[in-house]
Structure I
Amino acid sequence: MTQNQQKLYEGMYIINSSLTDDARNKALDKILEGITSRGGEILKNHDFGRRRLAYEINGNREGYYFIIYFSVDPNAIGEMKGEYRLMEDLVRHMIITPNEVMEKIEFKALSEE
């Protein structure tokens, strides 16, 4: 794979729900800037808002969910993950390689117990 070849990725990001709107937007901007600063392109950003987590993570029961489709050089993924580990406001993240960009995403509601 050449240095300039970009690959499609899907990133799921959960941002701490206790942040103010401004702080949450800054955290999201930092994620987006991390992609674009490495020559990547944001293709689609799905904002799912505040949702309950399936289980508690570091004392958090809720988080703001974002699914971002982007293309970037595969060599940049390791650097990005290193930055994510240092972001205190990022509760959890996951990056996969999808077949296509999903224009619409729907989740089933979690049953209340």
Structure II
Amino acid sequence: MSSEHVIVSSTTGSEESARALAAGVIDAKLGACAQIVGPITSVFRWEGTVQTEQEWRVDIKTAADRVAALTQHIKAHHSYDVPEIIATPITGGSAEYLSWLENETRT
């Protein structure tokens, strides 16, 4: 990734699973902060059929060099066969916040 910091987004099928995913990520120091948004309505094609489902989005702020480990963590702890995992570069922001973000993702 070209940016030093990213937001990794995923969705879950319940608020409880979103909270568990967020807590696990922060506990593992794979993200500095996770925000849960929901419920949201997602419309998608799955196994040939258009689905409409209620979901909760988890946005995780992290360092770019943690994305691979974070991706593996999400896959290992997610109930979906193919969880949404999208990394969006953070191209600017408060230097103090980004420094905190970096420090929180270190063991």
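Calculated for structures I, II, mean projected area of the Cα convex hull in nm² is largest in I.
For which of I, II does helix-only ellipticity at 222 nm (-39500 (n - 2.57) for each DSSP H run of 4 or more, over all residues; to 500), calculated from the coordinates, equal -9500? Checking each candidate, the match is II.
For structures I, II, calculate distance in nm of label points 7 Å out along Cα→Cβ at positions 7 and 39 and state which one comes out highest. With respect to distance in nm of label points 7 Å out along Cα→Cβ at positions 7 and 39, the highest-scoring structure among I, II is II. Taking mean count of other Cβ atoms within 10 Å over residues 15-22 as the criterion, the top structure among I, II is II, with the largest value.
The greatest value of distance in nm of label points 7 Å out along Cα→Cβ at positions 23 and 63 among structures I, II is that of II.
Taken together, the values in this text are just the output of simple stated rules run on the coordinates, not laboratory data. As the structure is a computational prediction, the values presented were derived from the model and not from experiment. Cβ atoms are built from the backbone, for glycine too; each structure is taken alone.
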